[in-house]
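Just so it is clear, none of the values below were taken in a lab; they were calculated from the coordinates. These figures come from a predicted structure and were not determined experimentally. Cβ atoms are built from the backbone, for glycine too; each structure is taken alone.
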Structure P
């Protein structure tokens with residue numbers, strides 16, 4: 001991929017985002033791949049112009065969705081890139097769930113030149129729009145996602161770090177029922193962090209979570225401590241054919257992960273070597289009981305999983321793929 005002036009993209013990238021997941025993830029991967037990256041946490045046009053004069057970027061990089069993406073800011077990003085004839089790279093991490101509601105409106109308004117997506121089926125959509133597009137999945141940054149000293153407040157047999165759904169469309173509802181429901185109903189030592197678990201609709205998901213298990217929202221910077229403190233971490237998945245960001249983050253932090261037995265997991269990992277899987281509520285209970293009483297095996301698998309993701313699925317790897325896309 002080249003800039004509009006013919007120079008290689010391995011130059012100055014203005015990374016506009018305020019989400020620590022992206023700042024500690026892809027932004028760092030781009031740096032590790034040789035780019036000069038400046039992170040800016042505002043979409044205000046006047047501030048962007050001041051940063052431009054200071055940094056003179058060749059590329060603007062934006063990703064996903066967060067509070068920075070107001071209608072006015074998105075419009076400003078589009079104006080800014082066109083005014084300075086910049087390459088605008090957008091990483092569409094809300095695909096495919098919110099492609100129509102979010103990604104496409106963003107593309108229409110901000111007009112990025114390059115669109116990378118975590119959903120391979122969305123690539124043709126962007127290519128039909130005349131955009132450079134490729135599949136770039138989630139990964140880990142071993143310098144950030146790493147084992148840390150366990151913390152007393154996070155110690156538990158089973159941990160969940162995930163956002164509860166609203167409408168619970170798709171596979172995520174099934175994954176939650178299969179992994180969390182039996183453990184909650186049997187009274188296991190489980191702690192759940194994330195938004196909206198206190199608003200769980202039992203009519204939709206088929207069970208309730210007692211208040212004693214709900215720990216509230218967790219700062220992203222604390223996720224490593226949870227993964228390093230719990231004996232087992234549940235890797236809730238949203239789709240059967242792709243993996244969430246937390247999949248790689250849990251394993252990179254040395255967490256022992258129990259995930260749904262889905263094609264995406266088996267395509268990337270080897271159950272029993274890198275992680276554990278379960279295909280039913282009954283199997284979830286059996287797997288949890290087994291690994292809670294086999295600490296050595298659990299720790300060995302967690303170590304192998306960490307070694308695998310930090311060697312093969314890092315943001316350095318993703319950044320190289322992105323930069324080499326044409």
Structure Q
């Protein structure tokens with residue numbers, strides 16, 4: 001979901017279906033609505049337009065049920081592989097790549113982000129545009145901003161950005177659809193990510209990440225560039241391990257050198273620069289535990305979705321796609 005969407009959210013989107021259960025609610029009368037309207041109006045958005053927009057938003061009970069479900073933290077990597085690394089997903093990825101090859105070649109050349117990585121992101125996020133979400137974005141963001149206290153600050157900010165974007169850019173507020181968390185388009189950008197990273201490929205003045213693969217492709221690549229993608233850099237490398245399991249209780253950012261990690265028992269299988277920074281990664285694979293060293297570009301992928309398994313799914317799908325396109 002472009003920066004916010006957790007891996008579990010993608011999994012839920014594959015199983016929930018997209019027929020929202022609605023309950024009438026005029027969010028323009030909500031206790032928090034006036035303050036929100038005041039903030040957005042200060043940024044140049046017409047107050048009456050804001051009032052009308054919120055009055056048309058509809059509370060979605062199915063969204064509140066979905067986002068309140070406990071995360072399946074125990075799901076092993078092997079099960080994620082069965083979902084995201086299938087022959088069918090690879091086949092559809094090749095089809096998408098071929099249909100958009102000219103754009104992918106140009107964007108990859110201009111940005112340094114490989115075509116296979118861009119295609120894999122779109123493949124994992126929305127099955128190449130097939131599953132982009134069936135909720136009106138205004139409904140999703142309003143429901144979560146006003147009726148989901150746990151994450152209300154986050155979704156309130158996203159709702160404010162969305163309203164501002166819709167007003168200033170002329171986006172069809174009532175027609176735009178996305179995930180139950182408000183993520184939009186082929187690359188599942190939250191409104192704040194759309195504002196910061198979405199790009200207009202054709203230069204026609206319209207950034208359409210919903211139905212225009214060119215804009216979506218360029219926007220995904222721009223997201224990676226903005227987060228420090230290193231052209232030609234490795235993503236992750238296999239390792240062997242014989243040390244303290246506590247070594248893996250660290251974050252996703254590479255902060256230890258290969259030399260230090262080797263001393264701690266996590267040694268790369270193939271030769272790597274001793275001063276290269278990496279982060280220890282462990283997965284429960286189909287044949288037992290897998291040990292890896294996540295490098296800088298692996299971390300960049302996790303900026304799109306803060307999950308090591310998400311990044312690994314994207315990486316391995318990208319490698320499959322690349323091998324089949326050669």
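If FRET efficiency 1/(1 + (r/R0)^6) of positions 46 and 134 (r between Cβ atoms, R0 = 30 Å, to 0.05) is computed to be 0.35, which of P, Q is the source? Display every interim value, and only then the final one.
Working: P: 0.35; Q: 0.55.
Considering all the candidates, the number was obtained from P.
For relative contact order in percent (Cα under 8 Å, 6 or more apart), which of P, Q scores largest? Before the final figure, lay out each step's value.
Values: P: 18; Q: 21.
Result for relative contact order in percent (Cα under 8 Å, 6 or more apart) over P, Q: largest is Q.
Any idea which of P, Q comes out highest on FRET efficiency 1/(1 + (r/R0)^6) of positions 206 and 262 (r between Cβ atoms, R0 = 41 Å, to 0.05)? Walk me through the numbers on the way to the answer.
On the way: P: 1.00; Q: 0.20.
If we compare FRET efficiency 1/(1 + (r/R0)^6) of positions 206 and 262 (r between Cβ atoms, R0 = 41 Å, to 0.05) over P, Q, the biggest value is for P.
Quick check: 0.95 is what I get for FRET efficiency 1/(1 + (r/R0)^6) of positions 38 and 310 (r between Cβ atoms, R0 = 41 Å, to 0.05), calculated from one of P, Q. Which structure matches?
On the way: P: 0.95; Q: 0.65.
The read-out comes from structure P.
With distance in nm of label points 7 Å out along Cα→Cβ at positions 86 and 102 coming out at 2.1, pick the structure among P, Q it was computed from.
On the way: P: 2.1; Q: 3.2.
The correct label is P.
A value of -10500 was computed for helix-only ellipticity at 222 nm (-39500 (n - 2.57) for each DSSP H run of 4 or more, over all residues; to 500); which of P, Q is the source structure?
Attributed to the structure labelled P.
Identify which of structures P, Q gives the largest calculated value of mean count of other Cβ atoms within 10 Å over residues 190-197.
With respect to mean count of other Cβ atoms within 10 Å over residues 190-197, the highest-scoring structure among P, Q is Q.
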